[in-house]
Each structure stands twice: as C-alpha cells, then as structure tokens.
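The following blocks contain the structures, represented as structure tokens.
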Structure P
Amino acid sequence: MIKRAFDLIFSLLGILLLSPLLLLIAILVKLTSKGGALFLQKRVGLNNVDFTIYKFRTMYVDSSQELMLTIGDGDKRITKFGSLLRRMKLDELPQLFNVFLGNMSLVGPRPEVRKYVGLYDSTQRQILSLKPGITDYASIAYSNENELLLRAPDPEKEYVENILPKKIELNMKYIAEQGIFTDIKIIGLTIKKILF
C-alpha cells in the first residue's frame with residue numbers, strides 16, 4: 001500500500017514536472033524519423049501477466065522485430081536521435097505512465113520479454129511475484145549493456161549465458177531486500193549513475 005502510494009505520487013509528479021520535456025522529445029522523435037513517437041512492446045509483468053510497456057521510439061519503424069536485443073551505437077536500427085535518447089536514458093521516461101496506471105513500479109525487476117522469461121527456473125519465477133520497475137539493481141549494474149553486447153561475437157548468446165543470469169541474481173537480491181528504503185536507495189543510485 002505504501003509502495004503504491006509512493007509510486008502514484010512520484011509518477012504523477014514526474015509526469016507533471018517533465019511534461020514540457022516529454023512533449024519536446026515526442027515532437028523531435030516524430031520530426032527526425034518516420035513513425036510515431038512511442039514504442040509499445042509486450043513485456044511480462046506481475047503474476048506472469050503480459051502488459052504493454054511505453055518507451056520513446058529510438059529505432060526506425062518495424063526494425064525492432066529483427067532481433068530482440070539492441071547492441072548500442074553499432075546497431076543500425078537505431079536512429080541518430082534515438083541513440084542520444086538511449087545514452088541519456090530519456091527513452092524510458094514514458095514508463096512513468098506505466099507506473100501511474102499501476103502495471104509498473106518506480107523500482108522493481110526490469111520486465112523482460114516472454115522469450116527470456118521462458119528461461120527462468122521455478123525459483124527464479126519468484127521475480128514475477130513483484131511488479132516490474134523502471135529501475136533496479138540490474139539496471140544500474142548493466143547500464144552499459146548495449147556496449148557489452150556490441151563487443152560480443154554472439155550478442156544473443158552473451159545475453160542468455162552471461163548477462164541474464166547475473167540480472168536474475170540481482171533481482172533475487174532485490175526480493176530479499178525489498179522495502180521503501182531500498183527503493184529510495186536504488187533511485188538515488190540510478191540518478192547518480194545517469195548524472196556521473
């Protein structure tokens with residue numbers, strides 16, 4: 001109940017305070033490449049139920065279906081403006097609406113696509129007992145994930161065999177530590193990571 005109130009208040013506050021920036025980004029996404037301003041994708045949420053995640057579109061239209069993973073500036077599907085948004089993590093801002101609507105939280109395990117959730121074992125599926133979040137320990141630890149994938153000979157293999165298991169470990173750590181003070185700490189660490 002406290003977490004939901006925290007999410008509701010701060011997502012609404014974020015939407016109101018950032019509305020000029022959100023509008024400006026939406027206009028620039030539209031002006032710099034064909035297609036809509038938003039990218040919508042099905043992700044796995046609370047209790048293993050799919051929901052639609054909102055992001056600013058950073059790729060050329062229809063190119064995201066070729067490969068689930070993105071591999072940084074070497075990924076030709078990403079627009080020039082999209083690359084800037086990704087570097088500054090601004091493409092994630094529309095998820096404030098996901099939080100406000102209640103299918104995400106400010107802090108919680110980052111939601112995966114169904115393909116990768118299918119690799120979880122029965123213990124790891126505990127992750128799905130929590131509402132997914134905009135940020136978590138794994139987001140901070142793997143803020144350079146795209147660059148790691150870019151350097152890998154086989155990005156898909158690198159993600160499945162090395163990155164995903166470590167993200168799952170961090171998600172399990174969050175499950176063990178979850179609470180409002182942990183969330184505040186993670187938000188602080190996320191802001192620090194983005195700024196510095």
Structure Q
Amino acid sequence: MLEYSEPVAKLIDEFKRLPGIGQKNAQRLAFHILRQPEERVAEFVEALSEVKKKIVFCSVCNNLTDVDPCMYCSGAGRDRSLICIVEEPYNLVAIEKTRSFRGLYHILHGSLSPIRGVGPDELMLSNLFSRLSPENNEGVEVTEVIIATNPTTEGEATANYIARLVKPLGVRVTRIAMGMPVGSDLEFVDEVTMDKALTNRHEI
C-alpha cells in the first residue's frame with residue numbers, strides 16, 4: 001500500500017472525518033489542496049476559521065447565523081403563528097426555495113436515533129415550548145406546528161415524539177405530506193412511498 005509523507009497523510013485523515021468522505025475522496029481533496037497556490041490555501045483556512053468564530057446558534061430557532069436572532073426570526077414579514085420544525089439548517093433552505101412558506105422555523109440539529117445514541121436530550125428541542133407562548137413570540141399565539149422531518153425511520157420517530165409533546169398544549173400539529181415525487185413513474189416507486197401517496201391523497 002502506498003504510504004504518504006506525514007503531513008499529507010494527516011490531511012487525508014482530516015478529510016476522512018468529514019461526512020460522506022471516504023479514502024479516495026479524501027486523497028483527491030488533499031492533492032487538490034496541494035496543487036493550489038499558497039494564497040488560495042490561506043483563503044480556505046481563513047474561511048474555515050471565520051465560520052467557527054462568527055457563526056452561532058440563533059437563540060430563538062437554533063438556526064446557524066452571524067446575527068442573533070437570525071434573519072427569519074427577526075423578519076417583519078414572517079407569520080409568527082406558524083412554526084415549521086426541520087432537522088437541519090439546510091432543510092430550512094430547501095423550504096425557503098419554494099417561496100410559499102412565510103412562517104418561522106425551529107431547527108433540531110438531528111433526529112431521534114437510538115442506534116446512533118441520539119435521544120431527546122441531544123435534540124435542540126427544549127426552547128421550542130417557550131416559543132408557543134404569545135409573551136415569548138411578540139404577542140402572537142402559535143396556532144400550528146408543522147413537522148417537516150425527513151421521511152425516514154428516524155424522522156418519523158422524531159415527528160411522533162414531538163407531536164406527543166405539543167398536542168396536549170392545544171396547538172395544532174401537522175406533518176408534511178409524503179408520497180409520489182413530481183415527474184416520477186409509478187413503476188419505479190417503492191411500496192412505502194406508494195402507501196404514503198395513497199394515504200395523503202386529496203380531492204381534485
């Protein structure tokens with residue numbers, strides 16, 4: 001097996017720590033860095049350092065932001081009666097791209113997964129309940145909590161757990177619809193997706 005010099009091997013090992021990066025991709029990234037001019041590498045290092053220094057959790061919704069509260073929580077045009085719960089900050093971005101949701105968000109930074117050792121205490125959920133009171137929401141009563149966790153076993157477990165906690169508080173809890181993706185063919189849809197599509201059917 002080919003052995004690299006210690007600095008290169010260390011860089012490869014660091015890239016392998018990133019999610020979804022295996023040995024081959026880590027090697028490609030390391031050698032890409034080695035081929036870059038020194039000033040370009042310095043810019044890359046500075047960007048890494050800056051994001052760790054300046055990015056914080058929004059004290060309201062847990063979004064990653066450089067101002068607290070974040071732009072969504074402080075936005076004047078947002079519907080404060082709606083809170084959409086998502087697993088990760090990039091899920092928020094996906095919803096915002098639709099330009100159809102104008103409510104607020106709450107980011108969990110994960111989902112329940114006993115196998116990975118992620119329980120309720122590991123989710124950023126505790127500050128959600130204070131937000132449901134008008135006095136903590138600029139005087140606006142939250143009328144609906146939309147759970148938009150991923151359609152996975154972990155996402156479903158997380159959605160059910162949150163629903164059990166929020167429903168007794170008198171707040172409407174809904175789950176995003178799941179089923180057939182637009183443009184797909186019935187022939188290639190798995191049984192779970194088809195079941196969800198049938199369950200979430202609507203009148204036309």
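Each reported figure results from applying straightforward, stated rules to the coordinates on display, with no laboratory input. Everything numeric here is computed off the predicted structure, so don't read it as measured data. Cβ atoms are built from the backbone, for glycine too; each structure is taken alone.
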Supply the structure label, taken from P, Q, corresponding to helix-only ellipticity at 222 nm (-39500 (n - 2.57) for each DSSP H run of 4 or more, over all residues; to 500) with the calculated value -11500. Q
Taking mean count of other Cβ atoms within 10 Å over residues 54-61 as the criterion, which structure among P, Q has the greatest value? P
Identify which of structures P, Q gives the largest calculated value of FRET efficiency 1/(1 + (r/R0)^6) of positions 102 and 150 (r between Cβ atoms, R0 = 35 Å, to 0.05). Q
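For structures P, Q, calculate relative contact order in percent (Cα under 8 Å, 6 or more apart) and state which one comes out highest. Could you put the intermediate results ahead of the total?
On the way: P: 22; Q: 13.
Of structures P, Q, the maximum of relative contact order in percent (Cα under 8 Å, 6 or more apart) occurs in P.
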So Cα extents along the principal axes in Å, computed for just one structure, reads 43, 42, 33; which one of P, Q is that? P
